[in-house]
1. Looking at distance in nm of label points 7 Å out along Cα→Cβ at positions 204 and 284, point out which structure of P, Q has the largest value.
2. One of P, Q was used to compute percent of Cα pairs over 36 Å apart, and the answer was 20. Which one was it?
3. Figure out for me which of the structures P, Q the number 3.2 belongs to, where distance in nm of label points 7 Å out along Cα→Cβ at positions 172 and 356 was derived from the coordinates.
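Nothing in this text is a laboratory measurement; each read-out follows from the coordinates by a stated rule. A quick note: this is a predicted structure, and the numbers were derived from the prediction, not measured. Cβ atoms are built from the backbone, for glycine too; each structure is taken alone.
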Structure P
Amino acid sequence: MAEIPPGVLMVTGAYDPELSGGGLQCRELIRALRSRARCGVLTTATEAAALREEQVDRVPVYRVSVDVTRLGSQVRAGLRLTRRFLELQHDYDVVHIHGFSRKAILLTLLARLKRKRVVWTFHTGGHDAPEAIRAHGRLAAWAYDRADAYTSVSPELHAAHGAAGVPSGKLAWIPNGVDLERFQPASAEDRRRLRQRLGLPADRPVILFVGFFSNEKQPDALFEAWQRLPGETTLLFIGATRSRYREVDPALAPRIRDEAQRRGLASRLRFVEQTKSIEDYFRAADLYVLPSSREGMPLALLEAMACGVPCIASRLPGSTDTIIEDGVNGALVPPSDVTALEQAMRRLLDHPDEAAAMGVRARATIAERFSIEQTAERYFELYQRLTSGHRLSDMRHATCNTSEPCSGIHDNR
């Protein structure tokens, strides 16, 4: 008899067409698992007009709208999430919760009541740290302790949850993964055509930022470093400058625009709020810069590296420094150090051969350690063990270290 594939209900804070790092990684994971698991998505949406139910990539997506600024809306959303989960419970064996939120507490409670297996994945440094979760109160702490398995996308988060008492047999570092077919280096001719189609200058370097306009992403630090560069370069910001999600600071982009106008730089500054073809922008860029002060396992950095783009990132222990070896496959600078960021950009722009070699090595790093197929294989193995009745604590011989990802239950590489 053919084995029945596990049914996995992915729970995310946002999903297509709304964008978030966790939602984007969840979508890539579902695509890679298509032939081996039955997946669905339960998510919230800040846009009231969003369809409550639809197919995305032939996968059912169930949405509950919520206004995160209004308590009454949050309460109603919780009731609708409960009703929707009870309607779906018979279709899924595993509830896979991406990132901590209030709905993570609710869905863990419901899943335990209905005897479903629960996986929590921690994506964001700080926000998904054990102390931050427990600070939400006793119910959050109860839910945190009730998962069957925990995965973290970075060694930093992995170590933090291990130190907080999560049993080693239940905890795994499974990094974000990248579709190497979608994200691949561009030839000179490809780059020329892409820039023409995207309206980017053909004759000067393009420096790219991708992410929410939040204080922790520090787009203003990048702008300050960029405006010090000599010569004509274009700074391209891609990401939400306004949102109902709390992490977006709506004052950041206007402040940058005003300053660019005052300094006569507005013609070389571009903003793209949202795109479904982010790979085109990576492949058209000369440099990618991640100036963040806090990250988990930054998906945009992995995607840029997969495209062979020379990358500069803040050195964040247990995060970016596990991906980039400074001076080899990218450059690392101290967080919030505008001068160091300017010098790193200047160096790579002044030495294009060195930058190109970094890009080649960056692509090789992603192909070796961060492909979506590797990530999906580890999650599939985890789902299988959960649904077949194996106890994860029986697999304590498997080990993880801070330089190599593993499944926590069985490292099959």
Structure Q
Amino acid sequence: MKHARCRAVLSALLTCCLVALGLAAASPPAGAAPLLPGPFDDSFYTPPSPLPAGKPGDVIRWRPSVPLLNALNADAWQVMYLSTNALGRPNAVTGTILVPKGVDPAKAPIVGYAVGTQGPAFKCTASKAMERGTLYDQPAINDSLSSGYAVAVTDYEGYSPSTVPTYITGQSMGPAVIDSVRAAQDLPLARLSKSAKVIFQGYSQGGGGSMWAGEKQPAYAPELNVVGVVAGGVPADLTEVAKGLDGYLGFGFLAFAAVGLDAAYPDLKLDSFLNDTGRQQLADAKKNACVAELLLNYSFKKISDYTTTNPLNTPVWQARLAQNKLGANPPRVPVFQYHASVDEIVNTPQAETLHRAYCAAGVREQWTTYLAEHAGGILAGNADAHQWIVKRFNGEPAPSNC
């Protein structure tokens, strides 16, 4: 109780200081984003119940943020915003908005950045990793800030002290990425333009997230001025990706994917397929596992080690996996898709299949592979990805090697 009272007093004092300095207003205009900061402890991540009325991208709450590696080059805020879950229902998602110092925000393009796999535990949340300076996507974010672009970084759905992330669920990731951009435009302190050029970018899980944003944007957010999608290491077909992980190095990612899909779709009933080992170890992962633990503690495990029956073979799981397979609604903007040629986590052939499908659908796409494994593909493609973004924001025609 004493700590809670102290936090409340500190929050109130900071609010008064922000108002006094002109960094926040005493009350927002009707229908506008809240202009007073939210709580400064982890209760910030817990969505209000019921959710407030509003439209996807509306900011529910915000607070100042100081990402360790961006403290000097960007103004930053954490936000909670309205979005849409995999079942098409309203939800609340958190994220971080960064605006580079020394630029006119009203003229800044926006990169909607989808982070790669963080892990199921709440401590792994991307916004927390940014404040610690441990987010491995940071080089790409820094490149955009250095070029004068604002960046909206979603945490994805389910990162709170009492919920489970809907990891790898495209039907949830796409809206979370799109609505992070809308939230950036909705946050008054960011002062970003509603007509700003937008590019979605990400690698691995984030490659999937950015591609899902590209596929969903025309119907879900037609008002956004999207000019491109950059996606590396894309898990386009989860069924094919799973085949390469069962019994191999990346089994922890497969287990986390099953947990994430189960969190998104209650009808999957993952617990009914688990044995005692599966229940115990997945429960522990939800509390404690980030990427390192997924690799160290679960490598070379098998689905059969954790289950009485393989859920992936059942009709209900197959149906949900099919709903989260990319390719049904190709993006209407240019795409830069890249992949590590010897990717041991997200196998390359299924991503190349998506590339061919997009080309056949008329997408202006550049497909590039790099001699690297999965983790190495992040750095291998980063420079080319950034240059592609710069050229699209500058209005240069997009290349294609379809």
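1. Of structures P, Q, the maximum of distance in nm of label points 7 Å out along Cα→Cβ at positions 204 and 284 occurs in Q.
2. Q
3. Q
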